[in-house]
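Structures incoming, each one as structure tokens.
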Structure 1
Amino acid sequence: MTLIFNKQVEVGLNEFNEPITELEQISVDDCLIAPITEPTTAREQQAISQSRIQMRIHLPKLFSGDVSNSTVGYDGKLFEVDSDSVVFMPENTPTRWNRYFRAEVITQ
């Protein structure tokens, strides 16, 4: 499926040397969504114990952009991508997807 990630990117500095940001929309085709039902980190375990919805977004090998610290809409909900990507070695990854991010719902 195609997902649209919304990411604040720095485009310069103002007169007070503070960053100026703009919202960039990043479209990624051929994403794979998987719910997190078996936590692998303390953060995932905490989210499950608090009944928060979370998922893994697998990105295709053909996409090399950065969607960390962005938001994405899925299934009528807004999710925040809150982790660095986990990248698998291409030679050990027979599928089309070689990295994933964790995302947690921020609006339902």
Structure 2
Amino acid sequence: MDKEQFEEAKTRLQEVTRRLKYEEVSPQERERLEKEGRDLMKVIMSPWLPVSWSYRMLMILITAIGLWGFMEGNYLLMLLWLLLPLFSPRIVGKCLRATAGLDEH
């Protein structure tokens, strides 16, 4: 997924959320919008790496610091690698869905 597709899905999800929150919609329309919102959320939360280059650079920096700590024998710096999953939209999305009870089996 490229940045344009990500931004398009994000914008559409914001529109769907706004309509569900502030507009009067019929039950059928509400069901359709909720399904579309779930589908868009899956699209947004599907990539392993973040779309933003600033977050990717932060991930590279954390990886480099951990690698440097490993090479210098300072193994505590490798604990920074535990932060890396927090930058993955897919991992965060799966955790949020599991926590909210929305996981589909």
Structure 3
Amino acid sequence: MSKPTYRYAITSGLHGCYMPDTHWGAYEGHRRKDLADLIRDHLRLADMPACLFERVAITSLWKAVKKHGSSSMHFTIVHKDYELAFHGLTEKEYKDIVIQNEWLDSDW
């Protein structure tokens, strides 16, 4: 049996706008604690209150990720006019983003 895996691309910006201000990259992990830490870290990076973590319902989210994968488990945390969005990814989507980011970061 394979390990449960989450894969998310994270963006942030003004709530309701078509394009986000920031794309934080793609993330992959295998433990609920790592997913919780990822969410908390990005709340901090976005200068959003730590108490917003409670809106995620991490236990329910992790159960759903284990059962269905994260590709359909999108969620957004909104505070005032700002949002932090977690876009669930398939394995292929995750790899494509990683490859694209490596290309963008390379010296060409």
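A value of -22500 was computed for helix-only ellipticity at 222 nm (-39500 (n - 2.57) for each DSSP H run of 4 or more, over all residues; to 500); which of 1, 2, 3 is the source structure?
Details: 1: -2000; 2: -22500; 3: -12000.
Of the options listed, only 2 reproduces it.
Supply the structure label, taken from 1, 2, 3, corresponding to log10 I(q)/I(0) by the Debye sum over Cα atoms at q = 0.20, 0.24, 0.32 Å⁻¹, for residues 50-89 alone with the calculated value -0.55, -0.71, -0.99. Intermediate results must be reported in sequence, preceding the final value.
On the way: 1: -0.71, -0.96, -1.35; 2: -0.55, -0.71, -0.99; 3: -0.63, -0.83, -1.11.
Comparing all candidates, it corresponds to 2.
Taking distance in nm of label points 7 Å out along Cα→Cβ at positions 66 and 82 as the criterion, the top structure among 1, 2, 3 is 3, with the largest value.
Comparing Kirkwood radius over Cα pairs in Å across 1, 2, 3, which structure shows the greatest value? Write out the running numbers ahead of the final one.
Numbers: 1: 15.0; 2: 16.1; 3: 14.5.
Largest one: structure 2.
No value in this document is a laboratory result; all are computed from the given coordinates. Computed from a predicted structure; not experimentally measured. Cβ atoms are built from the backbone, for glycine too; each structure is taken alone.
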